[in-house]
Structure P
């Protein structure tokens, strides 16, 4: 229920802030609002949340339009898969696209940006846990993809993202997140850049923070389970 969002958000924020203080570092919190109406988003927005993540291109388009009409200034993140015919619903609306896993997708976005005189920040999605049900490239391909995408004029690689294989035990994610941090550090050292790391969700965000996450994506702890 929408009335539960305030309680959930406040409760999570206390937990999040306490843990961030304990480790001496705070990541950006992206509230994953996929399948939730703008009413849910507005409730979290009224409590200070500004970054929201969407998985479906048309849903992002519709919510962005509705929020804009209501003068609600939201920083949208796109965390779903990229389809060529739906790029127009994402680019220019999302401040960050988390799910680029091929040069072809990056080139499609770059071409659209050139046509519309836009620029787009992205993350490269890495399938760090080798889960066949998840998107992303293998970690051994990441450095090359980073170099290829970095040559595009209107797309900027801001960091790396991963969704690890689900486990009930958050500790099962630790080695994967550590590998992500090592991969990011390797690219940073080779190219003289500083990369964001988008990793960690409701169940394992503390482990992700331990291992260097700079962006966490939290849905159920804020909005409850999806219908």
Structure Q
């Protein structure tokens, strides 16, 4: 890619999203991000305040990307909501927020991003899943189910967009010390980590390595794949 790539990262105010924004900026990319709240400014970074499940706002953001840069090369659907709770104790409003953010949000941003990418017959869409899917973790039924839906969406969208030169893949991180697990008891997290083939917490850089691979020109024949970190 001779031009500076244009990258969009959702859920980019903190955690994995913020790390990916900084990583792509350091590599010379033009980076756009979004979250529900304002983000600390960075040179060369454009931030949008929106909810990814709001269709009108998502359309407006992608229209802005098209207007400002004329293209979009890489989309990372990182925005997500987790709920570490027994299914019988999960309120309906929490369930709605999980599904709307994780499933509907990923769908809406991917759909609008793909429309921009198709003009140049090139694009990389990378979705965030979780190791909670293959491990079928108790207490994460709805969260894992929402990410399982993201994985199915990833595989089918890969088939739909493949003829247009757009690849679609997903990465499923193992536990990483972020806000998503901050409220989970330490003993529960430790038991989960010990179930991994590589029994340690993941890092932002672990995720970034996989994202860079899926985003690279060299991965042009890799699509519809889900790569889990840590070895479930």
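Throughout, read-outs are computed from the coordinates displayed, never taken from laboratory work. The structure presented is a predicted model; accordingly, all values stated were derived computationally and were not measured. Cβ atoms are built from the backbone, for glycine too; each structure is taken alone.
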If mean count of other Cβ atoms within 10 Å over residues 129-136 comes out at 14.9 when worked out from the coordinates, which of P, Q was used?
P
So if we calculate FRET efficiency 1/(1 + (r/R0)^6) of positions 9 and 57 (r between Cβ atoms, R0 = 25 Å, to 0.05) for every structure here (P, Q), which label has the highest result?
Q
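If mean count of other Cβ atoms within 10 Å over residues 49-56 is computed to be 17.0, which of P, Q is the source?
Q
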